[in-house]
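Structures follow.
A short reminder: the numbers here are calculations on the coordinates, not readings from a lab. Bear in mind the structure is a predicted one, so any value in this text is a computation, not a measurement. Cβ atoms are built from the backbone, for glycine too; each structure is taken alone.
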Structure 1
Amino acid sequence: MKNNIRALLVVVFMLFASSVFAAEEPLQVKCVDSSGAPLEGAKVTIVCLNCKITPGDELKSDDEKSDSEGFASFRKLENAVYRVFGRKNGFSPVLYEYVDFQSSPQSIQLEFQEGKDRKLYFEDMSLIETTTKMQEEGLALYRSGKAPEAEKILEQAVALSPSNLDIYYDLANIYLSQGKFDQGQELLDKLSHLSSILIKTYNPYVPSGYYKEMVDKTAELLSRLPILKADNAFKENKYDVAAEGFRKAVENNPKDVKLHVNLAAALANAKKYDEALQTIEKASRMAPGETPLEDLKNQIVTAKASAELEKVQAALNEGDALLKNGDFENALIKFQGSLSMVPENARAPILGRIGLIQLRLNKSDEAVESFKKAIELSPAEKRGDYIKPLFQHYVNKEKYEEALSLLID
């Protein structure tokens with residue numbers, strides 16, 4: 001982050017190359033008190049920051065008093081950037097920066113608060129040192145891990161110097177680092193607005209290209225907001241939110257391998273394993289042979305298998321509970337539903353349970369098929385677990401040849 005730019009507190013006084021002309025349409029300033037009631041007799045001053053002037057002359061300015069309805073109107077203005085401020089006895093001064101006047105009528109509002117008059121930042125050069133020290137103090141606090149304290153200091157600095165772009169940028173970053181994305185975005189939007197206006201002006205105390213650099217930096221940080229939000233959601237274990245953020249980021253940056261990896265990790269933690277594997281496959285194609293990508297893929301495969309086993313075990317436990325309570329019909333439905341959750345070579349134990357329930361429900365033919373399938377799919381050392389109940393069933397039904405065939409096989 002840059003040091004405070006001294007020139008932001010110095011009056012801008014030269015024209016940045018642009019054509020200007022007088023416009024008949026007014027700039028209307030409404031003055032109100034803290035309750036919103038019109039304030040009559042307030043002195044409103046506008047200062048043109050990039051009107052054509054002779055070097056060495058003061059900036060062009062104009063004053064108007066607000067009428068009984070609180071309005072002060074300015075006509076025949078050049079298309080230019082204006083600073084607007086107001087004063088009235090018994091009230092603190094009010095500042096509005098900036099108005100980018102371009103022929104069309106514009107209206108702004110100044111809300112006055114009761115208080116004492118004081119100098120504004122561009123009228124008191126000592127405020128440069130004050131805000132510089134506050135900015136340095138705030139950044140030192142932030143670097144030492146005291147973001148909330150840094151935030152308070154920089155908020156005070158912004159109040160003193162409301163057009164200091166560097167302080168806006170620093171404060172926005174501190175907001176974002178704490179997950180205060182709405183506040184951070186609001187400040188960045190304001191910074192973007194101020195920068196886009198000030199880029200039209202010229203200030204000899206500002207390094208060449210400074211405003212353009214600030215416009216670009218702000219735009220870049222705004223473009224990263226979805227990623228920052230997704231990162232924060234991931235840290236807070238809000239994996240669905242994180243996945244949605246990374247998904248949008250990948251759409252905007254389809255060749256960014258890191259974003260694909262982050263998306264895959266978020267999806268895996270959200271238990272969306274198939275999409276996670278598809279995403280990591282895309283990343284692997286963009287960066288073939290990368291060991292970390294293969295490691296992550298293997299972790300996702302393992303996590304998927306583990307999750308499937310947990311799901312199957314949960315279904316079996318539910319089925320066993322139903323069976324224990326004598327609810328054979330629903331137990332049968334639960335076990336049959338769990339078959340599709342496991343690969344075929346692991347279905348024998350479930351088929352054995354199904355066969356026993358079917359016998360209890362007098363579904364003999366179906367039970368026989370279930371036991372036969374269990375015998376077919378089970379390893380040799382486990383086949384006896386399913387041959388025994390089927391053998392007993394044949395004996396009970398006096399189907400001795402079928403029973404003997406089981407023993408011969």
Structure 2
Amino acid sequence: MNRFFLSTTMLIGVILAVSGCTTFKAISVMNGGRPISGNVQSSEIPFKIKGEHMIIVPVKINNSDKQYNFMLDTGAITVVSKKIATKLNLPFGVEIVARDSTGGTKQMQLINLDSLQLGEMIVAECATGILDFSEVGGKLKNRNLEMDIDGLLGSNFLRYFKVIIDYKNKKLHLSNEMKPTVTKDGGYKIKFTTNMQMGYAPRIECTIDNNTKAYGIIDTGAPFLATLPLSLVEKTDAYKFRQVVKAKGNVWGAAFKASENNSLLRVKNLKMGALVINEIPVISLPHKHILIGKKFLSKFLVTLDYPSQMMTLTPYDKLDFASNIYSFGTIVNKDKEGKTVIVGFWEGSSADKIGVEIGDELVMINDKNINELSPIEVENIYYNDNINEIEVVYRNKSGLHKVKATKEMLLPPL
């Protein structure tokens with residue numbers, strides 16, 4: 001059973017509101033960008049996977065000799081960390097309001113870089129946000145300490161190219177060629193649209209449970225399989241048959257805000273074009289779109305032909321998606337004092353049954369001192385399918401407690 005990883009995801013939205021004459025300036029900056037790749041028709045770039053899902057690629061800023069580590073994020077605009085922007089003495093820009101996948105907002109500087117280069121492909125005057133990454137994650141921001149990236153390479157850069165993401169061989173291919181992608185046997189062609197306000201992120205038409213329509217964002221910057229807007233939960237078969245699991249506390253965080261009132265459920269099917277995926281677990285978010293992340297995309301050779309606005313998904317193998325989540329059901333984080341505390345868990349999970357509460361401090365897991373483990377490493381234990389039982393020592397107001405917890409499925413059986 002594949003694990004379902006609940007973590008923080010990066011920037012999703014773009015311009016929500018700007019005031020006065022800055023509106024025109026912001027739109028002008030966002031519309032900026034022109035490819036200047038000369039006679040170069042294509043470029044292949046090896047990438048690394050960092051953590052659970054982050055595609056890391058080497059990028060040059062303003063013709064720099066140094067290469068910077070950017071996360072490829074089709075669900076975001078391009079962003080440079082404030083730390084790197086300061087080192088490069090990047091200018092101040094127009095102030096905008098950016099939005100994440102939970103609806104959290106933050107003011108951000110928006111500028112046009114002289115140039116941004118990935119492999120041999122260059123975009124001049126590329127719109128770029130400047131963001132303090134130390135503030136990313138809201139209440140769950142400490143979970144991002146391992147991120148250690150210099151920026152995000154978003155769809156406003158990628159929109160000039162045909163982009164092929166080869167998860168299996170860890171290669172990224174960008175090209176200027178306008179030839180249509182040939183669909184191999186078993187492949188799926190799905191039309192998408194883009195718009196400036198969503199940072200040119202690919203948006204596709206989806207159908208949930210055969211009759212509920214919604215838009216989905218192709219989001220390489222997200223670790224999950226898929227999410228569901230909160231507004232659609234009550235329209236699902238799972239809700240009708242009372243098979244929705246509610247969260248206590250915070251089980252999901254985005255760039256600027258931790259999400260609350262989340263639910264976990266299994267949708268009967270998710271349809272996009274001719275592709276239909278049956279009985280998959282999704283988490284609800286206060287976002288108006290479905291978000292389709294790495295757990296889904298990595299099953300395919302993904303081609304995003306931005307100029308033609310066509311996505312081609314070619315399965316590597318026979319498609320097999322988990323229909324349930326095998327877990328202890330707990331989400332942890334470091335507090336201000338550096339303690340590892342429980343910040344959320346799923347109702348009815350093993351964690352709920354043994355009586356843990358929000359704010360309880362974890363002391364040991366399987367005889368390992370918790371101070372030696374990051375929150376991500378703790379969840380790697382929780383969601384490792386080969387670990388069925390753990391022994392936990394935790395502390396609350398009544399003292400130390402030592403308990404054994406057995407991993408269980410979070411959703412009702414089919």
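A few notes on this one:
- Label whose coordinates, when P(r) over Cα pairs in 20 Å bins from 0, in percent is calculated, return 19, 32, 20, 15, 12, 3 (choices 1, 2): 1
- Rg/Rh (Cα atoms, Kirkwood Rh), for residues 177-280 alone derived as 1.14 - corresponding label from 1, 2: 1
- For mean count of other Cβ atoms within 10 Å over residues 297-304 computed as 21.1, the structure of 1, 2 it came from: 2
- Distance in nm of label points 7 Å out along Cα→Cβ at positions 289 and 369 - highest-scoring structure of 1, 2: 1
- Origin of the value -18000, where helix-only ellipticity at 222 nm (-39500 (n - 2.57) for each DSSP H run of 4 or more, over all residues; to 500) was derived from one of 1, 2: 1
- Mean count of other Cβ atoms within 10 Å over residues 353-360 - highest-scoring structure of 1, 2: 1
- Source structure (of 1, 2) for relative contact order in percent (Cα under 8 Å, 6 or more apart), computed value 10: 1
- Source structure of the calculated read-out (distance in nm of label points 7 Å out along Cα→Cβ at positions 49 and 337, 6.6) within 1, 2: 1.
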